[in-house]
Structure P
Amino acid sequence: MRGTIGADRSADSYLPQHGNGGYRVTHYDLELDYKPGPGRLAGRARITAQARADLAGFSLDLHGMRVDRVLVNGKSARYSHRGNKLRVTPARPVTVGAAFTVEVRYVGTPKPVRSPHWGEIGWEQLEDGALVASQPIGAPSWFPCNDQPGDKATYRIAVTTPSPYTVVANGSLVSRRVGGSSTTWVFEQLAPMATYLATVQIGLYAEVEVSAGQRAAVPPRLVGVFGHDFGRQPQIMAAFVSMFGAYPFAEYHVVVADEILDVPVEAQGLSIFGANHVDGHRGCEHLVAHELAHQWFGNSLTIADWRHIWLNEGFATYAEWLWSEASGGLSAAVLAARSHAEMARQRQDIRIGDPGVRRMFDDRVYQRGALTLHALRVRLGDDAFFAVLREWTEKHRHSTVTTDKFIAVAQEHSLKPLDRFFRSWLQDTALPRGFE
């Protein structure tokens, strides 16, 4: 059987060079050994996948590491590693529909992936540890993967580091084994997860229990201030559960890196903040709400294609306004009016339903996305609007979503057609004049 060669490009409309065709991944099993001083990472990735075509070969995304060995179904495979693509030719072709395993052994000093639009993305060596922020293209900086948001898989992540360091990764900590001067931390993420949401955080942290099922890793010097600034996180969680439905994961972690970060970073089941986000005055509580909301909007419900990014950022931004309203602060209506006035002063040249790769993270995607939701709330009324949100998160829990899927859910709760409404807010460049 000759088979075909799996494409080394994905179907993503914005980032086709990230991700690969011909198969889907069902599970990643990662064994990582990290030396914080030299920043050296030795890895073994065992990937379980299912072929979507007869495959004589296939590709994985991997950036900057040296590959020492590749096995397919336990047998040595030929490979080449150029640029950010690891191209694999198994000893025997894989038949369509068949499950297969790929084992990659690799080593090196992880370097972030350079991007023309967002700087360096991925594994970052800190003065005392490491931080991973992979959105949208940084996952290949530390493990071989099919780097596209629509290919979600379960994970086991084992990290060995010197014993003074604390490790936090996605999912639940299932074991912590001390051996000599090192400790191995093993995490399992049983809910399907996109590669850009996979993370490892390593540092000299104090472990803090925020509430049942909510934990944090914080620099010891910031523990007291953290207790104040994140003190209302359990109330934010309770408010969002009432609005959005059940929290979609087993646990929620927060990591405060002892670094200055421009913005916090979401990962599945956890969020990463900088020391600058802990000021003792709850000055960044809106960001605490924003990152928590991503656990529903972005992490459980993951966009199938990067052009749908407003479904992540517009929803998380509106969640900030909802928390302000629920906590006795400014109402969502007041915050929406302020945002609308600001948006009206800016250039009207972006379609947030398809903003283009260079403007995926433009603040107007965040703000106008939130305004779209507020306009929908005004149009439907509170009962129907929050019913839409709960149905949206329940119907598509742990799956991939598109704008059309959201419109379909919203339409079920509206007596009038919503086509023109969504076209004006998401596809037209001109900002609608108001919310009615």
Structure Q
Amino acid sequence: MAAGPVAGVTPRGLAPADSYLPTHGNTGYGVERYDLELTYRPSTGRLSGRATLSAVADPVLPGGALTSFSLDLRPFRVDGVLVNGERVTRYTHRADKLRIRPTRPPAAGEPFTVEVRYTGIPRPVKTRDWGDLGWEQLEDGALVAGQPIGAPSWFPCNDRPTDKAAYRITVTAPSPYTVVANGTLESRTIGASTTTWVYDQPEPMSTYLATVQTGLYELVELVDPGTRPVPQWAAVPPGLQARFDHDFARQPQMMAAFQDLFGPYPFGEYAVVLVDEELEVPVEAQTLSIFGANHVDGRRGCERLIAHELAHQWFGNSLSVGDWRHIWLNEGFAKYAEWLWSEVSGGVSAAVTAERTRARMARLPQDLRVADPGVRRMFDDQVYQRGALTLHALRTVLGDGGFFSLLREWTALHRHGTVTTEDFTALAQRHSAHPLDELFAAWLYSPRVPDLPRPRTAG
């Protein structure tokens, strides 16, 4: 039986294609829920899956029905496709698209289900600019780093950040392994030689933020003594426990500080996975973050990265970009959170960091527009640094009261939704008694790095 749409959610399948990644994602429907049932064998790397998507056909369709549609999926062997429980005989799978022609097409606006059974060895998506993305086999287990186009490496999906959905992820793996996925661990069932882990993520999530981490981990709790505690836990290799305990000891205080600055934590809990291998950068996912062994040194040498990934739960996960060209709304905010944590924890102030960063950015080629960096430079360090500088410039103009009031309204107004640069600048203007057009034109749309503004004086 087809599932009904989530209350208050409008189907999004006919939204314009992403301006940077137009071939990713599909039209004609919006997904409301993914139910993923996976069996993973680390010894061979083999993954068997059954994905059930609860979707809604768009209310405006040519001919009034969804006669065909597609899902993003890398080269697996597809063992069967069903729409509303009825087997589909007309489908093709090539060029990373599973194209389906249902026997009984859903009518415009009608809820429907799609079930796909598939099997194979996941291969990461190889890219020129961002390296390998998606499911990656480790020496002993696997990790998923989905941003921005890695999700189809392990499940069929509508791979665009605007089509957010709830998830239920069930993974069966050999019993020595621990499996961590998005959301809350709902159950863990131990069999003769395998264990089945079930995670539930009720809040809407973009496909690139979905993840499964599998390894030889111990589960540990981080005690949060704050007045608004958020359950926090971690999956840690036993050999890295001592370094982890020291380097992540201040994460609960960080959580409390960010709730004061950004508003309530937007999910039910937060988890960290520490991989027993080196990672170039930590991996962002909804309700959890993944770090490498090189990110714990026993001296808190990477504490700024802990702040960065935690801040993404607000900026990037709860508030997701409406188009990849708005990536500064994720990375600039997370970078500025690093500066804020330094400031509130007794380190260098954000003002000093901003001055130093502005001087460094001014020595680089002046060839990047923060609000539209281009697809090849989405994750350029200048997007991060200059995005943070934009926020500091805005903070200087608005003052601390106005600036942090803006951030808290921003996260509340768009909680679990999608956002654009235009959304942010319009809201910021409502918090200012003075026009902000010149500030945003200079910081977001001009290649040249502007001078930082001076605080306004009274009178």
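Worth a mention:
- Distance in nm of label points 7 Å out along Cα→Cβ at positions 91 and 123 from the coordinates reads 2.9; which among P, Q: P
- Identity of the structure behind 16.3, 48 (criterion: Rg and Dmax of the Cα atoms in Å, for residues 147-266 alone, calculated), options P, Q: Q
- If distance in nm of label points 7 Å out along Cα→Cβ at positions 227 and 323 is computed and equals 4.3, the structure in P, Q: Q
- Which of P, Q yields 0.5 [distance in nm of label points 7 Å out along Cα→Cβ at positions 131 and 259, calculated]: P
- Structure (P, Q) behind the derived value 26.9 of mean count of other Cβ atoms within 10 Å over residues 155-162: Q
- Test item: distance in nm of label points 7 Å out along Cα→Cβ at positions 75 and 331 calculated as 3.0, pick one of P, Q: Q
Computed from the coordinates by the stated procedures, all read-outs in this text should not be read as laboratory data. Predicted, not measured: the structure shown is a model, and the values here were computed from it. Cβ atoms are built from the backbone, for glycine too; each structure is taken alone.
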